[in-house]
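Got some structures for you, see below.
Quick note: the coordinates plus some simple rules give every number you see, no bench work behind them. Small disclaimer: the values here were computed from a predicted structure and weren't measured. Cβ atoms are built from the backbone, for glycine too; each structure is taken alone.
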Structure I
Amino acid sequence: MTDAITQKGFVIHPGFLDRPAQEALVARLREVLAVAPLFTPRTRRGPMSVRMSAAGTFGWYSDSRGYRYERRHPDGIDWPPIPEEVLAIWRGVSGCARLPECCLINWYGEGARMGLHRDEDEADFSCPVVSVSLGDDGLFRMGNVDRGGRTSSIWLKSGDVVVMGGDARLAFHGVDRIRFGSSTLLPKGGRINLTLRVVT
């Protein structure tokens, strides 16, 4: 792990997870996804290119009614608990006394992306959002609290962790593209992104 980098208020921890820790975490996430399978959220403009699931008390959901947190998977089951390996990352970087209530699991296949958006459906903005990258490199774009203006981008690699708190808590951000096949962590390629949030 190298020293943290700060860009536009986003605190980036390159290589926070070494390869064995990444492999162990992927194995635990496979257990979570066996209970709560990935699904494709829809927005008013159609299906998203990213597939999702979650762990914790809440999962994030999107359909024709809009964006919101839900206590159950679309299949009607409760979300599985957040793995301890994930909570350890939160304790290591968040500086927050509260534990996350949602671990959103995003899976990016070839050609998937995430448009600029703000995480603003939570009740307590004093708690950061923590993002964990696994698998293929993702081009992460960091914007501003207001839409528009100059943005900054960085390639996030497998094992990198980003903390979005303080001035960056309500900043726009997104993933413009992934470098498909750039990592050997996931046998068939792709990128997993975890985002940890305090919801209530």
Structure II
Amino acid sequence: MPEPIEDVTFHDEDWYAEDLADRHFVACAFHRVDLTEATSRGATFVGCTFGDVQFNVSRHTDSAFTRCTFIRCNLFEAEFTGCKVIGSTFDRCDLRPLTVTGGDWSFVTLAGADLRGGRFTGVRMREADLSGADLSGATLTGVDLSDVQWRGTRLSGADLRGSDLAGLEPTAVQRAGTIIDVFQAATLARALGFDIRD
């Protein structure tokens, strides 16, 4: 792995379609950097800040964005595969449509985020903050959603089949048309105080 780049601020740079494979950034700041169609494999960003950065149609594989802050970034059709985004915060970002496959997004803050139509598959999202987020029509299948903050989350028409919903309070979310499996239905019924018997 190359030497890490630490405490550097990047302003108004054109990194269009840049290959960020194996790059390592620590406590760096990126402001108005164009990462449209950029790719990263094995890249690491630790404690970095991204402000008004364009991630449109970018592809990230086995990369890490840990304890990072994303402010007013555009992630239109961005894809994250096997990435670690642990403890990061997304603030006023354009996240539609976002595709996340595998990886670990635990402790991520997505409060109030517009995630309509997003696809999250096989990803760990333990204790993520999804309060007030709009996940209408989104797909979250096989996702570890245990102990997520759900208050005011919109799940109408979302597909949650195969996901761990431990800690979900059904009355705290908008749930019309939300798709769940039989096992999840029993779990949620117990959460509502029902005694399920044959």
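Check the numbers for FRET efficiency 1/(1 + (r/R0)^6) of positions 5 and 149 (r between Cβ atoms, R0 = 30 Å, to 0.05) across I, II and tell me which is largest.
Checked I, II; max of FRET efficiency 1/(1 + (r/R0)^6) of positions 5 and 149 (r between Cβ atoms, R0 = 30 Å, to 0.05) sits with I.
If Rg/Rh (Cα atoms, Kirkwood Rh), for residues 77-116 alone comes out at 0.93 when worked out from the coordinates, which of I, II was used?
Here the read-out was taken from II.
For relative contact order in percent (Cα under 8 Å, 6 or more apart), which of the structures I, II scores highest?
I
The value -1500 for helix-only ellipticity at 222 nm (-39500 (n - 2.57) for each DSSP H run of 4 or more, over all residues; to 500) was derived from one model only; which of I, II is it?
Derived from the structure labelled II.
If distance in nm of label points 7 Å out along Cα→Cβ at positions 13 and 173 is calculated from each of I, II, which structure is the one that comes out at 3.9?
Answer by label: II.
Have a look at I, II and say which one yields 2.3 for distance in nm of label points 7 Å out along Cα→Cβ at positions 29 and 61, as calculated.
Label of the originating structure: I.
Which of I, II yields 4.8 for mean projected area of the Cα convex hull in nm², for residues 93-188 alone, as computed?
The structure behind it is II.
Hey, mean count of other Cβ atoms within 10 Å over residues 69-76 derived from one of I, II reads 13.4; which structure?
Clearly, the read-out refers to I.
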